[in-house]
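There are structures below to look over.
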Structure P
Amino acid sequence: MSILAIYNHSMETLGTLKKFLPRVKEIMAEELKGDEQFDALIIMGGPMGVYERDKYHFLNVEMELVKNAYKQNKRVLGICLGSQLIAEALGGKVIKGGFGQEIGVQKVRLLGELKDFMGSEELLVFQWHGDTFSLPENGVLLGYSNKYFQVFRLKRTLGVQFHVEVDSEMISKWVKLYGGNESMVEDVKKFENELKNSASKLIKYWMKL
């Protein structure tokens, strides 16, 4: 199986997810032509908003790739910005979150088959986002926080608002790049094993869709 992973920023990569995946081709979003061939697609995060497509034209290319992959019943996974691109591409709407930013190590509540698969009602995750999305038609909500939707599925397409792919080294780079409290680095370091375990389970769930 060939997997294409798209990076919207060089600092927001597959991280620990890469350890749990078969061979992956990684590409920067700016390099996309729109005719890429793959069996499964992963779109990672980035600092831009889905509503900034006039400024970041590659977001339109990514959304077309999502639409085509969905029509062909291929697996698609979106993390953070990736989940928002999936939502918008398949009929939802992405907006600035009305309840403010979610940032840091937090827990989200799981629902339905994802709760059963993970064997827990809650999942420890890392958050860093201010935008949110409405569910596309026929989207199944699989997780939420006190503020926003967190996970949804349509057929073999999975949108994940939060991060489980991070470790303290990655978050240290994000804090330097985006600003933010240095204490988040230590927070993530404390929970690296739990985050890595969540990353492994999430990929297993996606790979069985």
Structure Q
Amino acid sequence: MSAGDALDVMLDIDGVLYPFPELFTPYAAAQLGTDLSLDTSSWAFYERWGLDLPGFVEMLTRGVNDRELWWDDATYDEVPDALAGLRARGHRLHLVTARGVAGHDVALAATQHWLGLIGVEVESINLVDDKPSVLGRLGLDPHRCIAVDDGEHHVESWHAAGVTAVVLDRWGKYTGASRSVRDLVGFLEVVDGLAPSMVIPTEERIR
């Protein structure tokens, strides 16, 4: 694939690349002093434990600052090979994550450390709640981007911005209308299928 054919791939981290729900569950259990099970029927899984959003953010922030979360080398099993596949195809990788909720500086440092541990290079790390806002800041054409996220609301926001987006549904609980995949291998297959139709014809590139 030539440089002109490459796509900008917008990747969520937690629940997509990094097994955050699986790792946060035992951390929260230790913090709360009780046994907890991970209920994947809701994106806001922590609500099943009686935590509201402020309580979740407070616990998350403590875990990140204490280096109990995000600072390790954890990924879902297929992630390293799938990311290598995207890179080998010439696509540009951008991390677009709401991790800044735990504090911008520490979240950025933890994410950079994690990338170093797993040996992955990316074009940009973006800590934002409004994920499509990165398009203007990075100067990206939404029609040459594809995004993957485990949050349905984020996928909908990508769609509204003109970006092709896919729900990563690891637990098979998604029932919405957007395209979904079970893992990053499935997403790579979607990218392979869509990339040719998203390429700008050579004659248009040189005008």
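Could you tell me which structure in P, Q was used to calculate helix-only ellipticity at 222 nm (-39500 (n - 2.57) for each DSSP H run of 4 or more, over all residues; to 500) as -12000?
Working: P: -9500; Q: -12000.
The structure behind it is Q.
With semi-axes √(5λ) of the Cα gyration tensor in Å coming out at 23, 19, 18, pick the structure among P, Q it was computed from.
Values: P: 23, 19, 18; Q: 31, 18, 16.
That value comes from structure P.
Given 16.6 as the derived value for mean count of other Cβ atoms within 10 Å over residues 90-97, which of the supplied structures P, Q does it correspond to?
P
Once FRET efficiency 1/(1 + (r/R0)^6) of positions 50 and 114 (r between Cβ atoms, R0 = 30 Å, to 0.05) is calculated for every structure in P, Q, which label goes with the largest value? Intermediate values should be presented prior to the final figure.
Numbers: P: 0.80; Q: 0.55.
Structure P gives the largest value of FRET efficiency 1/(1 + (r/R0)^6) of positions 50 and 114 (r between Cβ atoms, R0 = 30 Å, to 0.05) among P, Q.
So if we calculate relative contact order in percent (Cα under 8 Å, 6 or more apart) for every structure here (P, Q), which label has the highest result?
Q
Bear in mind that the values in this text are calculations on the coordinates, not laboratory data. None of the values given here were measured: they were computed from a predicted structure. Cβ atoms are built from the backbone, for glycine too; each structure is taken alone.
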